[in-house]
Structure P
């Protein structure tokens, strides 16, 4: 386990030990930070899209070339 992973694990365990009200407050603070909120949204989108089939870049470029 890397140092970063260990720190993340400690944070996660501490977060889980909080009451629901305390967890909500932490999440509210996190989501109140625009940059962090955008990073979380990007990560969520990437995780969701990671299940999608991939296509070769050349196919996409050819498709774009046909349309534009």
Structure Q
């Protein structure tokens, strides 16, 4: 799915083990704000962490999306 389809509230992943919920999005600049809802197995994020990042670093998780 194209990152242009991403919207606030979607659950996405950066490394495949984490889950991030989009809380803000700016498609014109390709930026999003995400909140961690499942920590990464690689220990780079904890539940509740919030960060701004580039949309293209994220994708939809494989399989079911869990909230």
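Values quoted throughout were computed directly from the atomic coordinates according to the rules given, and no laboratory measurement underlies them. All values reported here derive from a predicted model rather than from experimental measurement.
Values as computed for the structure displayed
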| read-out | value |
| --- | --- |
| Identity of the structure behind 0 (criterion: helix-only ellipticity at 222 nm (-39500 (n - 2.57) for each DSSP H run of 4 or more, over all residues; to 500), calculated), options P, Q | Q |
| Computed 31, 24, 17 for Cα extents along the principal axes in Å - originating structure among P, Q | Q |
